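Below, each structure is written out as structure tokens.
Every read-out reported here was derived from the displayed coordinates using simple, explicitly stated rules and does not represent laboratory data. A quick note: this is a predicted structure, and the numbers were derived from the prediction, not measured. Cβ atoms are built from the backbone, for glycine too; each structure is taken alone.
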Structure 1
Amino acid sequence: GDFKDSAGKFHFKLVYDDTTLVWTQTSWLSETIPKNVKPIQPANMLKESRYWCMKFRGLVKSDQRETVFSSHRKCYWNSVGTIKLKNDGIPGWDGKVAGSMDLYIAKTAAENAEKKED
């Protein structure tokens, strides 16, 4: 099914340990450039980080061997589908190394209505 809402946005929730990021973007995970990323929670999720690669920009397919998805195709921070650990953990948000990671993608209201009719 299609996870895009009527405005063409995907709604994501990414949880690293006790940190939750919620945002929308118009690009799907298989793309290499995140498009129209809008933070919901925390409001400062797109803030500058100590290092360029640590900055959250949304989620895209990574070119790096260390992860499947990240915020920039040439970086492995904000990792989803971590292949190689960093300091025995997952390279997470804001330069923090996490012990766990969960990614959620919201279904559209139209899909939910269709499922109820079945």
Structure 2
Amino acid sequence: MMATIATKELLVLFLIDAEPGIKSIDKLLKIFDNANFPSKISTSLNYLLENEYIIVSKRHPNNSAIAYKSTKEGKLILIQYFDKTDIVKFINNLDNPHFLLEVTEVYIIKANKADSL
């Protein structure tokens, strides 16, 4: 049985899983810092890594993460728990939601188009 997942982690997972997605740690940091995300992005990434919803797909020579990708388990969590309305409400409650909301909505539209093919 899969565990439940908080909306903020679900949002991070969705953006990593999306195509082409936001897989780079630098881009994730910029987007979430700009929105005043309610916790350190590293906390969400660590949760997703510990639960094997994402893996590190690329590393620096010092072995620190550069980029991530979703796993089969991560994709199953998205299928089970992702709710567009909840995600949009969550983003709209952030201090500066505009860019994060715009990016997320683009990926939601892309995902809906891909699902309808």
One of 1, 2 was used to compute helix-only ellipticity at 222 nm (-39500 (n - 2.57) for each DSSP H run of 4 or more, over all residues; to 500), and the answer was -18000. Which one was it? 2
Read-out distance in nm of label points 7 Å out along Cα→Cβ at positions 56 and 72, computed value 1.7, structure in 1, 2: 1
Determine which structure produced the value 24 for relative contact order in percent (Cα under 8 Å, 6 or more apart), calculated from the coordinates; the candidates are 1, 2. 1
